[in-house]
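No lab work stands behind these numbers, since they all come straight from the coordinates. Since the structure is predicted, the reported quantities are computational estimates derived from the model, not experimental observations. Cβ atoms are built from the backbone, for glycine too; each structure is taken alone.
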Structure I
Amino acid sequence: MDRTKAPAYKEIDNINFINPQLKKLNNGLELIVFKTGSQEIVKIELILDAGIIKQNKNLIASTTNTMLQEGSKGFTAEEIAEELDFYGSHLSLSIDKDFAKVTFFSLEKHLEKGLKIVLDIIQYPTFPQKKLDRYLSKRLQSFKLDMEKVKDLASRKFTQELFGKNHPYGSVAELSDFSNISRQDLIDFFETYYQPSNCKMVIAGQFSNEALVRIEDSFSAWKNSDKKILSSENFVPPKLETLDFLIEKKDAMQSGLRLGKILFNRTHEDYAKMQVVNTLLGGYFGSRLMKNIREDKGYTYGIGSALISQKETGYLTIVSEVNASVSKETINEINKEIKILQTELVSESELAKVKSYMLGRLLRAVDGPFALSDTYLNVYLYGMDWDYYRKYIKTIREITSEEIMQLCQRYLKVESLIKVIVGK
């Protein structure tokens with residue numbers, strides 16, 4: 001090997017995506033099965049349409065999901081933790097605005113043991129009052145600490161103004177919410193939304209046909225309740241009288257910044273193209289915002305932008321924490337970089353670098369059964385399949401500097417951006 005020469009590289013022009021096996025059980029549970037990989041590890045992930053947007057009280061959705069592991073009909077919280085640890089299995093619970101997730105990893109030889117726990121907590125959680133009180137107390141203390149941080153205050157304000165305080169996407173927790181949750185609230189939410197007909201299940205990894213049959217048979221016994229699943233509230237962008245918000249903290253050493261606007265989710269025809277725009281602007285370490293505000297100006301350790309897709313809508317956000325003395329200067333530099341993209345063509349070399357980065361990132365996102373299933377799920381939940389990514393690859397390879405300029409002119413007018421500063 002000659003280490004004086006860089007290894008050869010090949011441009012990515014195509015990715016061979018592995019198609020899943022799609023099934024639906026008699027109880028309405030949808031199965032997405034990726035039987036691939038080299039190690040006998042199984043991932044079972046339940047994706048429930050039970051995200052924050054479904055709650056009628058703040059904190060209910062996240063508390064319900066977290067409390068699943070705090071005890072069930074057949075297992076105490078301690079038994080759940082000890083059993084999973086003994087067999088080298090792992091259980092994680094997460095939630096976002098749209099979905100609640102229960103994710104379980106296990107070696108195939110210990111799958112049956114873990115399945116008993118997962119099935120018990122997804123069907124018969126007990127929501128013990130003492131565990132609930134302890135959980136809310138700890139979360140309240142964390143909340144109070146977070147409310148002293150400029151980044152969290154900026155995020156809250158940005159979310160409220162972007163979506164509107166009265167829409168579930170825009171609602172944020174308040175101190176009073178922690179004393180307004182009852183065990184019955186969790187039970188009602190669970191019985192309404194934790195049903196097989198309201199759930200999709202991913203099974204991924206290298207496992208035997210017998211293991212797959214065992215999983216299907218086990219979850220076929222999961223029964224729907226008689227509670228009606230409520231539809232989500234349609235999102236209507238709020239009409240804002242002002243787009244600039246300053247929350248002063250006189251003792252702040254840093255200011256938390258959030259800029260952005262409502263755009264669209266990944267079902268929109270321009271979403272993939274705007275991913276290229278976002279990557280150029282602030283979507284990776286070599287982005288223009290990083291070069292200007294971090295490397296050149298030294299205003300911050302890090303700054304980035306992201307294009308967020310949700311079921312009802314999507315949005316662009318620019319995020320940073322900067323020295324409090326240069327808050328407004330940072331906003332001006334962000335506006336400057338956007339205007340440059342609107343008026344000057346991106347060079348061929350810079351665009352080629354961004355395209356290579358994005359295609360390489362997609363290649364990594366389908367490397368292995370778990371990453372593969374996560375990437376597929378990102379589009380399956382929007383009613384799409386691998387065709388989305390085939391078009392995505394084509395879009396990235398073919399997009400031009402002229403198109404990027406036009407997209408920035410159409411979607412990124414600086415006067416349309418919400419701007420939040422918390423600090424000085």
Structure II
Amino acid sequence: MIVMKFGGSSLKNPARIKQVAGIVKKQLARKPIIVVSAHGLTTDWLLDSARSALSGHSKVKRIIDFHRRLVKGLGLSDQSLQPLFEELRKMLRGISGFKKLTPRRLDQILSYGERFSCRIMSDYFRTQGIPARPVESFKIGLMTDSDFGQAVPLAGIEKKIASSFKNSKGVPVVTGFLGRDNYGQVTTLGRNGSDYSAAIIGAAGGAKEIQLWSDVDGIMTVDPRLVNRAVPVARMSFNEASELAYYGGRFHPSTLIPAIKKNIPVRILNMLKPDWPGTSILKKCSSRDVIKSIVYKKNLQLINIISTRMLGYAGFLAKIFDVFAKHKVVLDMIATSEVSVSVTTDSPRHLARAIHELAEFAEVKILKNKAIICVVGERIRKKTTIADSIFTPLKRAGIKVHMISQGATLINIAFVVDNRNVRPTVKILHRAFFRK
């Protein structure tokens with residue numbers, strides 16, 4: 001058995017959906033389970049509709065008309081979608097009436113993108129001779145906590161998920177991104193959560209391979225939108241890919257965890273070039289390249305916490321991190337000195353409350369519009385001059401570095417620059433490490 005996940009860009013119009021069907025058809029002998037994202041920009045439109053409904057303008061027509069055009073372009077009826085269209089209309093009317101949008105209700109609304117998708121894909125697959133059936137992931141045991149918007153799967157769910165597919169006939173087309181909490185409420189796993197869903201299902205079923213299909217050639221040496229000489233990376237280790245995901249790579253940061261536990265290879269593939277090998281992510285792989293890839297994460301806040309009288313006291317760091325944990329502020333990078341602790345975050349939801357509490361025992365300074373640049377490669381640990389190779393050319397270019405961190409695994413070096421310096425920074429580093 002294999003798992004094949006297709007992202008929204010792979011499903012955005014009839015032409016691409018037809019290509020996906022051709023790809024799946026060629027791998028029917030491997031007993032695929034298909035995991036799908038919402039079509040195109042549907043998730044963004046659902047989010048916009050939910051927020052607009054607060055002021056009485058749900059914009060639901062745009063979403064329904066898009067999916068009707070999609071099925072018409074595939075020669076299908078929209079009969080299987082009609083009940084979901086009506087549910088969505090009612091839910092948005094409820095928001096307009098009560099003028100209230102809770103995280104729980106928002107997750108319910110966002111779930112319709114994947115629910116539309118699994119039905120459309122199943123209906124079209126059957127016209128192409130693929131015996132498909134739609135499956136909603138929250139009905140087959142993908143249970144999560146109740147942290148709506150970024151739910152975490154519960155431990156011990158693998159057995160029930162596996163039993164849902166055992167001895168089942170046909171090709172399951174499963175909703176990505178979605179789960180359900182212990183109270184029966186639909187939850188979402190966060191952006192790019194369909195990748196995570198695919199890995200959970202693959203690990204539960206003991207898949208031979210997890211394939212993540214999109215419209216790019218694989219993991220690239222750098223974002224090709226910033227550097228036109230970016231090239232695909234043929235192979236990466238689980239450790240390298242995990243670092244890339246966390247610091248802004250192309251898939252959900254938790255995607256690889258289930259695969260790592262079961263040692264299941266993950267492949268990043270381009271549905272526009274189905275014969276292209278893409279990027280293979282393996283438990284271990286050898287390479288002569290010191291750096292495998294350069295990634296970035298923009299629009300962060302750098303928080304400097306200063307307390308000359310308390311930093312050396314036992315429990316001070318714990319006190320700081322307890323505050324962030326209490327307010328569910330996710331931290332990306334951490335660095336300490338004799339008089340300060342510096343952290344970065346892109347979690348603004350409860351940040352103001354956390355800052356207010358920190359200010360009771362420390363001076364807090366916030367720098368906005370920052371970005372993390374991270375260079376990743378397992379051979380970094382063997383190259384003693386790596387810091388020189390990174391920071392000397394940046395110094396020559398006049399690019400200010402606000403903070404530096406190297407993980408204990410010694411396979412990455414991350415640092416903070418201004419948002420406006422992301423493009424020149426990655427160009428300089430790509431030229432330094434990937435110039436042929």
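Quick check on the output: -0.56, -1.01, -1.12 is log10 I(q)/I(0) by the Debye sum over Cα atoms at q = 0.11, 0.15, 0.16 Å⁻¹, for residues 83-274 alone, derived from one of I, II. Which one produced it? The value was obtained from structure II.
Where does the value 13.0 come from, among I, II, when mean count of other Cβ atoms within 10 Å over residues 19-26 is the thing being computed? So the calculation was done on I. When FRET efficiency 1/(1 + (r/R0)^6) of positions 27 and 363 (r between Cβ atoms, R0 = 30 Å, to 0.05) is calculated for each of structures I, II, structure I comes out greatest. For which of the structures I, II does the calculation of distance in nm of label points 7 Å out along Cα→Cβ at positions 91 and 219 return 3.4? Considering all the candidates, the number was obtained from II. Please state which of the structures I, II yields 22.2 when mean count of other Cβ atoms within 10 Å over residues 59-66 is computed from it. Of the structures listed, the value fits I. Comparison across structures I, II (criterion: relative contact order in percent (Cα under 8 Å, 6 or more apart)) gives the highest value for I. Volume of the Cα convex hull per residue in Å³, for residues 283-346 alone was computed and gave 157; which structure, I, II, did it come from? Corresponding structure: II.
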